[in-house]
Structure I
Amino acid sequence: MPELPEVETVARGLRLALPGRRILAVRLDKTDFIDDPAAMELRLPGTTVSRIRRLGKNLVVDLVATGADDGATNTLSLLIHLGMTGQIVIISPDAPVPKHTHVFLSLDDGRELRYTDVRRFGRMAILSNGEQERELAGLGLEPLEISAEEFRARIGSRKAQIKALLLDQSVMRGIGNIYADESLWRAKIHPKKMGSKLTSEELKRLHRAVQGILREAIQLRGSSVSDYVDADGQKGNFQLRHRVYQRDGKKCSRCGSVIRRAIVAGRSSHFCPQCQPAPKARAKAEKMRRR
C-alpha cells in the first residue's frame, strides 16, 4: 500500500499540474470504490482546482465551484486514497488506456487525469468542508512535523508493541509497513518491544529515524515494490535503500546477521535479531519453549 512518501510524491506531482486547471468532464468505469459516483459526475465538472494536500495516506484535491445563476462560489474537496494498487497520472487523452483505469477527468488544458486501480481497494469521495473535518478528525499527527516531546508523549506511555503504534493512524498518520520496519531497524529497536518500555534514548533514536527515513524516501520518490508510480507514471527508487523490508533470509548490512520475518501487530515484520534484540521477557520465554 502506498505510504506517506509515495502519496507525498504523487501530491507534489499533482501540485505542478493541477492548481488553476478546470475540470471539464468526468467519465467513470467501475465505481465500487467511489462513495457517491453520481455526485462526482454532477459536482466535479466546472470546478477549478485550488490546491493539493496530503493528509497521511490521503490525497485531498480542493476545488472551487462557481454558481451558474448568482456567481456565488463554494468549495468542496475530492478525497482520494490509493488503497493497495491505485495510480494517478496526468496524461494526453490519446495515450493508451491501461486495463483497470476507472476514472477519467478531462482538464481544460487538453490533458486527462486518470485513476487506475487493479484491486479497487482505494477510495474516492466528494466532501464539503464540514464533511472533510469529520472524515479526517481521527487522524494522528504528521510524522514529519511531530516534535520529539510530542513523539515521546504519544509513544512512550503506550502499553502496545511499537510496530503497532507506528502503524496506528490515530497516533501518527501516514506510516505503513515499509517505513515502520525501516525506521525500527535504523533505531535498533525490536518491533515487539512495548512503547512504554522504550528508554528516553530509544525514543530519541526512533523519532530521528522515522523522520530521516521518510525524508530520504520522499527525496527518492518513494518505494516501488508493487504497483506504485508517481503522477508522471515513473517508479520510485527508495526500494534500493531498503535494509530489512522484504529482505528476510539476507544478511543485515550493518552486522551481517540474517534478517528475519515475524508477524507483529498482524503484519509481516522484518528485523535483524542482532541489531534489534528481542525484549528480554519474550526472549526468555522463547528460549524456554525451545528446551
Structure II
Amino acid sequence: MLPLILQAAASGVVTGCVYALIALSLVIVYKSTDVINFAGGEIVMIGGYFGMLALLSLELPYVTIFLFSAAATFALGAAFDRVVLNTVLGRASPGQSILVAMVIATVGLSYVLKGSVRVVPYTEEVRRLPPLFTGEPIFLGPVILQRQDIAIVVIAVLIMLALWAFFAFTLAGKALRATSQNPRAAALVGIPVRRMRMTVWGIASALAAVAGILLAPKLLMTPDMGVIVILAFAAAIIGGFASLPGCILGGIVLGVIQNLVGLLISSKAISVAPFLVIMLILVLRPQGLFGGPVVAKKV
C-alpha cells in the first residue's frame, strides 16, 4: 500500500504545481487591485489554444510556444486592464466603490474568451497537445514518473523562482509590490500605479497561459477547460488568498489530497474533496494556512 500512496503523492505534486501557477495568477491580481479575476480559467484555456496554434499552425518549436502564448496573453491581460478596467475606474464617482463592477467585468471577459474560441473552426473537437518530453519513465524507488511530469514540475518551479526574484530584486518588481501594498503612497512617490496594474494583469495572464500549456498534454482541450480555475481558487484559499508562498504550497497540498482521496476512498470523491477542504479551512482558519491575521476592513 505504501508504494501506491507514494505514487499518488508524487502525481499530486505534479498537478499541484500547475494549480499553484494558476493560483499565483489569481493572487497577484487580487493583491494589486483587490479584484478577484473570474476570467482566470478562460485565460488558462486560451493560453493552451495559443500554444496549439503556435505548434500546429505556425510550426514553432515546442519550447518557443511557451514564449508565444505568454506574450499573447500578456498583451491580452494588459489590454483588458487598459481598455476595460481603466474605463470603469475613470467613470467612478468620488468615494464610490467599483469593485463589484470590476469583478463583473472579469466575468464578462470569461464569456467573451470562451465565445471567441467557440467560433473558431475545429475548437469544438476534443484535442490534446503532444507531451514536451517522451521516452521511458523514470523510476525513483517505488515511484514511477513520466518525463512530461518531471518537465511540468521543473518548469513550474523555475517560473516561481523567476517570479520571486523579479518581485524581490528588480526595480519594477519592487514598484509592483509597493503598488499592491499601498497604491496611494506609491503614487505619491512617483510610481505610475495604473501602468503597474496593467503590468500585473499582463504577468498574471502570462502565468495562466503557461499553466494552460502544461495542462494541455494531460487534460482534454475544450473551450470549457477553464473550469479548472475552481481548483486554483481552492489552492489559494487553502494557502491564504493574500500569500504568494501560501498559494504555491496550497496548490501542492490540494493536488496531493485529491490523489490520496481517490486512492484511499473513491475516485468519485476526488471532485468533492477540494470543496470539503475549502469549507474546513474557512471554518477553522479563514485566512488560510499561511495567511496573516484577519483584519477588519471598511468598505
Structure III
Amino acid sequence: MLKKLFAMALVLFAFQSFAQGPVISAKDFATELKTNKDLVVIDVNNPELYAKQHIQGAINLFVKELYKAGAVEGHLKPNEEMAAIFGQKGVSNTAKIVVYEDSSNKHNSRVWWILKSLGAIDVSILHFNADELAAEKVALTATPSTRKATTFKLSESSYKSLTMADVQKLDKGTLLLDGREKEEFDGVDAARKSKGHIPGAVWMNYKEVLTLTGAYKSKEDIIAAAAKFGATPEKPIVVYCNSGVKASVLYIAFKEIAGFQNVQYYGGSYADWSSNPENPIVK
C-alpha cells in the first residue's frame, strides 16, 4: 500500500512540475535566493528601467544587446558572440539561471529561448509581480550588480529556430500562428511597417496564453485558449511574430507548459520573411 501511495505521489509531483514548465513562482524563487549563492538572476529590461529598480543581485542584460545590427529587426548575433556576451556578464551554461522583466513575459521568454538554444542547462522564467515578491521578502534596489566574467560553453541543443527556407516549405497540415497584434496581422499598422502576414497564417495574439497581469496561464487554460484557434496538442504548429519575441511566449506556453507535441519556432518571424521581396505577404 505504501509503495502504491509513493508511486502515486511521484506521478503527481512529475505532473505538477511538468505543468509548471520553466516558470518559477515567487515563493520558489525566494527560496533559491536564500539557498543558492550561485543563482544567476538576469533582468532583461532596458538599462534605464533597470537603474530605477530591480531585484537585488540581478545583473542587467538588455535583450537588444543580443541583436545584430542591420535592417532586419531582431536578427540575433552569431551564437559564439552571444555566448561571449553571457560569459562576460558572468553567466555560464551550467549555472541555474532565472530571467525576468518588468510585469511582462515577452523579452524574458525570448532570452529564455536564446539561452536554451545556446545550450544552457537550467533556465527559469520569473513573472515580476511586486506584491508577490514583497510577500516573499525579495528585496528590490536601484544599486547595479555585476558578476565575475566566466565562460559560457556552447553545446548542441534541441531548441532550434526554423529558417525562412523551412517556412517556405511548410506542409499544408501545419498550423502557422501569428502572435502579433491584429493591426500588424492585417497590415494596417503603419508604425510597425507591417504589410500583412505570411500566407496561410492564423492570428492568435500572444496575450491569449497570459493572464491579465501578464503571467502565464495554467496548462488547462492554455489548451483551452489554443483550441479556439485550431491549435491542439497533437497538431504540427509553427509560431512567429514580428521578430521572435511574442512567438517565444506562444512557444513556451504550448511546448513547455501545455506539453504540445510538435511545436516549432520561427525566430526570424515577419521581419525575416518580409526582408525577401519575393516572399508573398497577405493582408
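Thinking of I, II, III, which structure, once Rg and Dmax of the Cα atoms in Å, for residues 45-180 alone is computed, gives back 19.7, 63?
Structure II accounts for this read-out.
Figure out for me which of the structures I, II, III the number 5.1 belongs to, where distance in nm of label points 7 Å out along Cα→Cβ at positions 149 and 173 was derived from the coordinates.
Comparing all candidates, it corresponds to III.
Read-outs: derived from the displayed coordinates by stated rules, not from any lab. Bear in mind that the values here come from a model prediction, so they are computed numbers and not experimental data. Cβ atoms are built from the backbone, for glycine too; each structure is taken alone.
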